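Okay, got some structures for you below.
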Structure 1
């Protein structure tokens, strides 16, 4: 088989329009990229779907449809209405795996990138992909797949039948090149010349992938538990797609899904989210991995990573209606979060002129998986409340641009620009949303990092109550590892973001502590005032029941206030010395609670004196004897405290 160069291969593909004979060849990598992919650099099936969705986004698609044949998983199809792949672009794909033309001058020539900015798609979207390996992430699913693609105003569609094989070193090349598969490509007539887009058909799914999507381990564990009474128990998932009977086409366990057959795509996703909200009523926190099967988890993780719109709106578009409190983050290492002055009914986006995209920029972008519309499921309203002092959600917002001045671009990777938020709520739903997620091009390969990029200060409770997102609008691309699910921690952009985030978390933590203290103090004072009022009402009622209308005027003063004491007594006020009637506190720490306890003790001492004086029981006693009697009574009253 003669290997063709790029131009010859593209020309050969177009020639199949008339010859009907497919062009064949071996897949080659410029680096050992595809070899690593086929060995499994992607951690789960959702990763492959994520990469195909990202490719569709970069191709300016407005819609992606994923069909998984759940719960059978015999074949998976991913279809988009993007620009499609011309024979020349497809040639680049199979001849230079790992050598993407995105973000390059060649990308302009092939209409893969914007003619004005190589970092944007032709439609103006911030590009997600960069390595040219996204399509081959399907190795997670299968070794055999079809690419059916067409560009607008082309009377033919292009079909590529690709088989991934074992890698072997080519001895006829000077440089190390690896053959990792085989392709057959041909062109066939298309009825709709205006149509455009790409369809990926994943054939012959690998048994391990099919089992993972079908949650085979989960259901097998349930079988063991039923067979062995002594086996460690685990609850079956509450949300799942059912289970197929072994070697048949029948369901042995019916699906348990929160939506019905007549529900629309968006309504189905809304009901899934609402189901999680409902589950929080019966548990401390909802762990999505425990309450759902792998299929639901795949759908959910795809919703978190894809550049889709938020189910309940972007957090920057939350309006000031009194439910959420807004704060601004400073970019100084020891900065302090400050309350944001956002007019009622207005959003942080408009007030602060924030730019992070609400879903896809440059037009609509919607993703559907088996009839369910996938939306970003991060929740900011109607979250469960707890007994914490701070009840209302808090949204901390920051933005920064770092030029890395006086340092060579080769060392820094160029400028870094981002916008970010930290959202606090008493309870985050589900548990997997606790932490921070970094987004480049409004997409992410990694899920939430619950450690907040290595924030080591002991803040376990607050960490579990925060959802944070960082929207990178410039930079960080070079810090993303090949699997797009992790980062090069030594990269200057990642290092800078780490320091910024840790400072932001400290600012949030300090402000949250301050708010909590203020609210607890206000609550204690309110409770104390209420208790004082109850004591006063009780005295009035007790005296009135005995026909006494006037409540005696009683005051507690310090002994050093001798002149005031004498003057007030001459005017008819009953004055006792505070230190003589109130037992000393045994507390070594002066807290607001202790201060309120002492204030209430003073109120009770006054009330007891008023009651006894009103009934004439203290008339025959000297002031010193009165103080001694009230002291004895107070020691009894406060004995249990």
Structure 2
């Protein structure tokens, strides 16, 4: 990567790559089974707790290796590379993506009945190779007490698994290529801070990190609360500290009861992670959260009972696209130089890039063409594919930019996705049944965006840059982790499904996501929707509001509201809906430190807040392993959202 920003480029051994791939498979299974068997969501918050715990285990193992056999010990670059590979598979496995895709793939032919008329509405639009059509062999998957390794089970799943794994590889690969294009602009020209890369880099590259007393104080506080929760799971007589407190349950009078879901989470890891967010963004996130609540109450007081008429999601979706357009506009000179280099008008500076600009462009085109071919063969029209992919990329760039610049650890945006936006923009008749059907299968890739690949890929490029990982090796290992990780994740979900039954013993939502995906499709085909002009108007308003906030920030020194804060908390659900309270607490602490003690005190407090993160992530991971061994549901291991 960039030699100026990294120390020295280290040689990566085959041993490290092999260990990384083994841990990719292990984490695919760990994240998947924890998510679906006990609803322990490890990819809810970034950086992912399973990846951080894996790095902790490797660091401990490395101490022993250095003592007894230094030649086979891992170098810092190798440790970071393995961490990155585990992060890549974590963007695929778990509740945030694969649960939705698996819930959708098996759903239509198992739940089709004469009453819901799915056979007449859309089943004939699903290609034979896209999913499983033999419903009689899905009983074990939904009911459990069976095995994936029966010949017929393997036969019906092998083709869709390999095809969808290839699609994930191409789709995520196209985003990785776009990340390579943005790398120089974000890291070298704009010098974005990438706050969420602090923890893994400090753990591996800072030799004094684990010697800090402040670190262990923070670790002890967070770990004590998590361990108390684990002991309470095992022995209910032991008291524990509550994980959250629901405020809205006590607000029952009109118009105040229109406030919606309001929960105070006491998650110390969020307090630690958001300590690195700029003050204006941290303030903006919880400010806009409460602004949307105030809008609900005001609307109710004026007699508006349908909250949907506020068009919060439509405004937020337009705002996310606005962030993407604003990002491209700010980097326009970089992109112009990039394309001038491609056509030979100007010689670009790609000497420090992992691949030349031309190689990056070729890989980008090939991966995008592969995505288009898949969607076209599945039954989508070219113009629909183009619009869908542009919106998908817009969300990817926007989320990647917000993470790289400001570092919010949580950015769920439920109800905001290309499928819903296109229904509003074009109407269901103009899109057609075939396009709507295939877009339903793609719903998983933008259902909630918690573990979106783009920000994690760009942050991995940053970690590789700072950790001295050779660029080509890094990209190869990231690609291997995505490809092998996709197959391993499919295997995990099928293994778990046939053993436990997604509708029997699984506490996760994989058995229910199919309804969330296909119920709207059924409704659109039975009751077609026209172009939604009010929704388009509010999308445009959200788009323009982002530019207004950006203009005010760049022209008024005292203006504190950030456009990224609006997109993170402006929707009807998601954003920081679960974690506004720890963000507010972290903001207040940081504000007080900077105001009364100054920048040096802020720097000295960093190990304490990183300790809060480790003190939460490490014990919850240990508790997860205990729950596996004992086959026991332990909420303290991370079940639910507020944890």
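Taken together, the values in this text are just the output of simple stated rules run on the coordinates, not laboratory data. In this text, all values refer to a predicted model and were calculated from it rather than measured experimentally. Cβ atoms are built from the backbone, for glycine too; each structure is taken alone.
One of 1, 2 was used to compute relative contact order in percent (Cα under 8 Å, 6 or more apart), and the answer was 35. Which one was it? Working through the options, I get structure 2.
Once distance in nm of label points 7 Å out along Cα→Cβ at positions 119 and 599 is calculated for all of 1, 2, which comes out largest? Mind dumping the intermediate values first?
On the way: 1: 5.6; 2: 7.2.
Going through 1, 2 one by one, distance in nm of label points 7 Å out along Cα→Cβ at positions 119 and 599 is largest in 2.
Can you tell which of 1, 2 yields 24.9, 73 when Rg and Dmax of the Cα atoms in Å, for residues 71-326 alone is derived from it? Display every interim value, and only then the final one.
Working: 1: 23.0, 71; 2: 24.9, 73.
It was calculated from structure 2.
Here distance in nm of label points 7 Å out along Cα→Cβ at positions 15 and 623 was derived from just one of the structures 1, 2, and that gives 3.6; the source is 2.
Which of the displayed structures (1, 2) returns the greatest value of volume of the Cα convex hull per residue in Å³ on calculation? Let's see the in-between values first.
On the way: 1: 253; 2: 174.
Between 1, 2, the highest calculated value is found for 1.
One of 1, 2 was used to compute percent of Cα pairs over 24 Å apart, for residues 127-278 alone, and the result was 62. Which label is that? The read-out was computed on structure 1.
For helix-only ellipticity at 222 nm (-39500 (n - 2.57) for each DSSP H run of 4 or more, over all residues; to 500), the calculated result is -21000, so let me know which of 1, 2 that is. Only structure 2 yields this read-out.
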